[in-house]
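Heads up, there are several structures right after this.
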Structure P
Amino acid sequence: MTPGNEPTFRQSVDLMFNRAVALMDLRPGLEEKIRVCNATYTVRFGVRLRGHIQTFTGYRSVHSEHMEPVKGGIRYAPSVNQDEVEALAALMTYKCALVEAPFGGSKGGLCIDPREYDEHELELITRRFAYELAKRDLINPAQNVPAPDMGTSEREMAWIADQYARMNTTDINARACVTGKPLNAGGISGRVEATGRGVQYALREFFRHPEDVKAAGLSGTLDGKRVIVQGLGNVGYHAAKFLEEEDGAKIVGIIERDGALYNQAGLDVEAVRNWMVKHGGVASYPDASHTAEGAAVLEAECDILIPAALEGVINLKNAHEIKAPLIIEAANGPITAGADDILRERGTVIIPDMYANAGGVTVSYFEWVKNLSHIRFGRMQRRQEEARHELIVRELERLSEHLGDKWSMTPNFKSKYLRGADELELVRSGLDDTMRIAYQSMREIWHGREDVSDLRTAAYIASIEKVAASYRAKGL
């Protein structure tokens, strides 16, 4: 395979799927049923803006309904097309299965550059897009539940939720029609940071296994590891921030649209983010060297590379130059199938996208459950936990009075132990547990089968088997 015949994103997903099913024993026809996209709806609608009607093209693809509702984000980008949306929908199917979120896979997109429109115009466009999808049940709490993706945020999700509620005034579960909403519109604590937090938890779980770390040619823990992040959007920013502040990793490179920053001593992620918000890019940032050729920094020396923006950034043209021994795919499809072959042959360990960035859909699942139960997490049990802990602390204090200076509680133990878990802590706990269990399911296949040499194939096998089991239960 040469740069001239680089596979498309859709083809890459199919190639990786085929690599996995070749190692599985699926009944005739079931492989095809799992692989194909069930349906894609294309909508073209008009919105009156700036004195005339503008026509927009949007998509909503449903890959698999082995479980319902189906789940998947809506992205706003000029490059959105049917093949991309269908590939992303397929990844959502496998991703949800891998992390045991009870959803089928879906994805949506609107071919638009959101930077070209003001907030009011975007609201008009979003509400009309939501209307076109909702009236066909392509937004519905029981059938199809969107979420934020590239180019969208909790703001757009709030507009979509409100539009759905206006169209379905008697639906008590209307808020569950979409996830990633603001807290005051039915959202859940920790959703904005969820995908980046999931990347952090995925790396933590990887580094808990010395055998896996050794396979990447590394040693030790995350502390001090040199990290390069491509894309400091929502996902890349939170992943880099948490790794830097909580795990001691050193963010040596940040790649953005207007070039890249590099500092071997480490970058201050929060400072870079603030600079970008103020100046619109990373150029002229004072505490690092800047290069206009941002893609070149993908090839710089580091321990961990985190592509967190667009698909296909590591491809046949640059795969041979990638030096990172460990790559974690925070974006969807950042490594093409051809590049994946090259990197695997060199021994590069890749933590695949369907696992690495599953934090978003995991916390979306928690939000959906919260909306359906109509109660925030922690409300029923938090104070009861604190009361029970108080009994233990009082008994410890009584014992300490008898033992005197020979025994005393560690400073701050009482305040930390007495505090019951709030919604954010419960969400993080659930996400951490999900990422650990999903990694174990991949790891068992990676180390347990001689014919599986990489985590991506292991992830596909684990997820496809779960989808197949759902179809078998339906009688297929």
Structure Q
Amino acid sequence: MKQLGKILIVDDNEDVLFALNLLLDPLAEKIKVSTSPDRVEHFMTTFEPDIVLLDMNFSRDAISGQEGFESLEQILKIDPQAIVIFMTAYADTEKAVRAIKAGAIDFISKPWEKEKLLATLISGMRLRQSNREVNLLKEQVEALSLQGMADDEIIGESPAMREVFDTVRKLTETDANILILGENGTGKDVIARLLYRNSSRHGRPFVTIDLGSIPEQLFESELFGYEKGAFTDARKAKAGRMEVATGGTLFLDEIGNLSLPMQAKLLTAIEKQQINRLGATQSVPIDVRLICATNADIRQMVSDGSFRQDLLYRVNTIEIHIPALRERGNDILLLADFFIKRYARKYKKEMSGLTREAKSKLLKYAWPGNVRELQHAMERAVILGDGSLLKPENFQFHAAQRMRKDDDEPLNLEQLERKAIEKALRLSRGNMTQAAEFLGITRFALYRKLEKLGL
């Protein structure tokens, strides 16, 4: 990589332009020259130089340097952090002081000394890079400041949730990429934050991007960022979420919404550990741990050709399945109690819990919206309820067909046993010891039942 970035040289003497171009070409990424200060605005918006070498005196006034100061003001309006170095054959201390006060970083006399000129340019480029790092750090600090705003209470004692917590505990010392699966409202984002808090990257940025809420045409600019002028509304450069998350964790929620072209670009960024901002000519190195989540059947999407298998391999070194609320048994009541206390405090209500009938109603409901739906139901019940205990009538579940229909369950013992074993095997993902624990029997007894039922 060349020592200097893009350089714009503005001087009305063509011999000066030729000499500087010859001297700096081996060191610069790209050079643009202009004999007229009137072209400064054009080059600042289209070329976006890292350094501007600006002559102080032009044809209108060859001594005072006023045209140079006017051009400097114009440059700083376009880019307040521009690195501008003045050049003049009429150097004096007063002009040098005025130039620095006006926003130039240095002042070079003509004819220049080669070593001093190069040292000044290298120093200017370092300042440019430092300004970029400071801007990125500001965005990272902002990302860190937003972390405490999340609602990240985790409540659960069911076997399915204990398995999730156990997996999270095992991942404490690893940087492995994680894929979290589960229905809408199950708390995939909460588990993502738990993973982050228990990782070695805790204290570094945790950056979230909800791919389900971003229009497809904005995916690339959000993920990778853009340079000023990359598109119509890009009035200043902006780091993408992957760059802001460098050193920390990037949470891609609803990754199943990524289009195939964007999947390819994300895969390239993960493999190369670098990204290209829109409109940029240089790559930016990144170091992020990926946590992804989706409510989609991601493997079916791979089979259908709507999700890349190689990307799936990259994002799910470890896979965590978050159970639906209806599969968590008495966790429903634990969560309900937690939300009652929270909203009783918020709305200054004297409420302490649920009647037995209300508990039964909550346990029978299928909760298609999962924990998110339960939270909203409890808030509404607390607001509208009276007395110290919430009653069944405080909960209005309009979709009656979503209630668990106990009367429709088969009474045949063999059918019930088969159904229970199949569910235990599904929840344990085929782990016989864990399935036996779910059922409250020994592993040997489970094998016998499997043989008896022909499973």
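No lab work stands behind these numbers, since they all come straight from the coordinates. Please read these numbers as outputs of a predicted model, since none were measured by experiment. Cβ atoms are built from the backbone, for glycine too; each structure is taken alone.
Each of P, Q could give mean projected area of the Cα convex hull in nm², but the derived value 26.7 comes from P. Look at volume of the Cα convex hull per residue in Å³, for residues 50-121 alone for each of P, Q: the largest one is in P. Computed over structures P, Q, Kirkwood radius over Cα pairs in Å, for residues 378-425 alone reaches its largest value in Q.
Upon calculation of relative contact order in percent (Cα under 8 Å, 6 or more apart) from the atomic coordinates, which of the structures P, Q produces 11? Here the read-out was taken from Q.
Assign the value 15.4, calculated as mean count of other Cβ atoms within 10 Å over residues 74-81, to the correct structure from P, Q. So the calculation was done on Q.
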